[in-house]
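In structure tokens below, several structures.
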Structure I
């Protein structure tokens, strides 16, 4: 009888684990179960429908720095399956990736369907049996058995299935009860909380500037060490863009503890020290004395943003640089380097939402993504306590974890 491996969850990590296992050992019967009718749903919507597959960073230790949770583990795991390996894996199956200016990597087709088609074709070719609309209601471990009957799965259609090995790749969930079945097996769960979200600023004086963006800004939380940089986007509900998403990822636990309320300070000119900003503003009195302050933006800031900062600094509408009152000038400088935003709540950022938390890493043999409590039980993807910032890092963690779990599951079990 062929050894049976069951993969629970039809996302990126689940598919990669199933394919890797089936390719490494054709004698294994790999069954992938997805409780919904949609496979690879997060792959489909990622990157605005283009799928941000990975990131062009080829030093594992440097790559690992982009994970607020799990970076120490990934320093060990990425050398075993890195971004370079991901690129080669897809290239060997006819999918070329391209690198954008910010390091994000997408399929040359600019379509996530290319990645989905590739994974589905690879799974079919490897002999993976895919069953959709079928979840697992309970998982039982037969402790005294090491062979084909070690695991018993009760499926949502009433069917019972036995397996020699199981990969749990069900993704993350903000609901603690979603992890109860794994806690029932003795595993500990790092409490799940949201990561990668935007900030709500109900009283923002910038909300009518929705769509205005700056290529680089610094976001800081008052009273905390939390501080990030990157492109920033003004929205009708508050603040978004990579700088804010990184802010929410690195500060997921802090912001959760504050109930998503506090004051965020935005520095619109992070490449210029405050004293230099002061000098450059002062120089305008000499260099452009007859120019109107509010219609001549400095630091290459968008004109609408500059005008709003001038309004908030109470710069008279038609005042020239030579006539700018000292009080208004000081206020303008303060707003350039520290505009306060009163944050009250968060908003999920499209498909980029991930969960911080999950299976504790100390309970896994990381190089195999295997439970230390129950041999043959593996985990990969967002179900484990690893999460990264945006830019392809969460998918890379899924490819790496799925690959390592798949390789380990391909090893023959002796009854």
Structure II
């Protein structure tokens, strides 16, 4: 019999009716998301730091690949730990590990030490994602309200990314690249304190015989065809979305545009997210408010992402690239809310963290695929081929999502139904 992590509950409170009535823990999770991403300088500025140390382009690429491997492993590890050790314990441990590791990596000069630091930094870089997903599913049981929370959470991620680019460039110019890792570490320590203070203790409890908790969560995940179709569709769609910060610099550099021009595209992206999130959230909340996962929205969002970022391949000015990035934002918002809705509705309660971790690994995979696909397309056929391959990736994500629509209307093979827990 396995031990699973289920939140400690008391008498059920009325479901929060809006942002003003969300529990303090929800606001803490949103702030943690914003701070962790806003001060997440480790990944976007790692290449600049290594170049400043005198490493070759090949060595920098190897270190970034090691970071990407850590990112992928970290999603699976923290998702598993969130179920086994508890949401709060996992998040606090990951953020404290980052707070200790990042300053050490900033002082490392030997390549082996740099790679070891990059691996650990990659593991903890995006570690809040699966933990926050599982915690939100625990705290907000109303589907519509959970969609609204995830909408603002996605907005926090994008605003944080804009802060990262603007503040990182300014701080690096004034204090140097190592200082960025110290700021990143301090932000992670602050996130650990927020999680420790606002999240309830959710120590693992004994599994109840006869429920899916009596089987291995890993077995449930491996046998769940819905999860793996969602994973494949998400990799395809996120390959388009990841192009905003991986492939886009390659395209703009090929057109002779400077780094400042790329910065303006990120400003356009953040502005579009801030404007469109409150407009789309009420509609998405109504669409997610029901027992059926929003698989149709997932397919549509993949097409929107492919069309929007595909338009970047046809642009050749800063304004053109900014318009293309802004045009992809509706698809990005719809995708993340729909995907989170699907993950929550198909995952057993005792495996929410693991499901969220497996799905969260799709972004790490997409970040690896997007620049490789863009570089190969530019080399073989120029901007037009880059636009076509991006559009094809979005169409592939939509096509993979079609069988998912049918599968989500019935329980996955090998995944038993979960009886409703009795109120304590």
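Laboratory data are not the source of any read-out in this text; all were calculated from the coordinates shown. Note that the structure is predicted; figures quoted are calculated from it, not measured. Cβ atoms are built from the backbone, for glycine too; each structure is taken alone.
For structures I, II, which has the highest computed value of mean count of other Cβ atoms within 10 Å over residues 244-251?
Across I, II, mean count of other Cβ atoms within 10 Å over residues 244-251 peaks for I.
Given a computed value of 3.3 for distance in nm of label points 7 Å out along Cα→Cβ at positions 300 and 372, which structure among I, II does it belong to? Computed on structure II.
Quick one: helix-only ellipticity at 222 nm (-39500 (n - 2.57) for each DSSP H run of 4 or more, over all residues; to 500) came out at -9000 when computed from one of I, II, so which one is it? This figure was derived from I. Highest-scoring entry among I, II, by mean projected area of the Cα convex hull in nm², is I.
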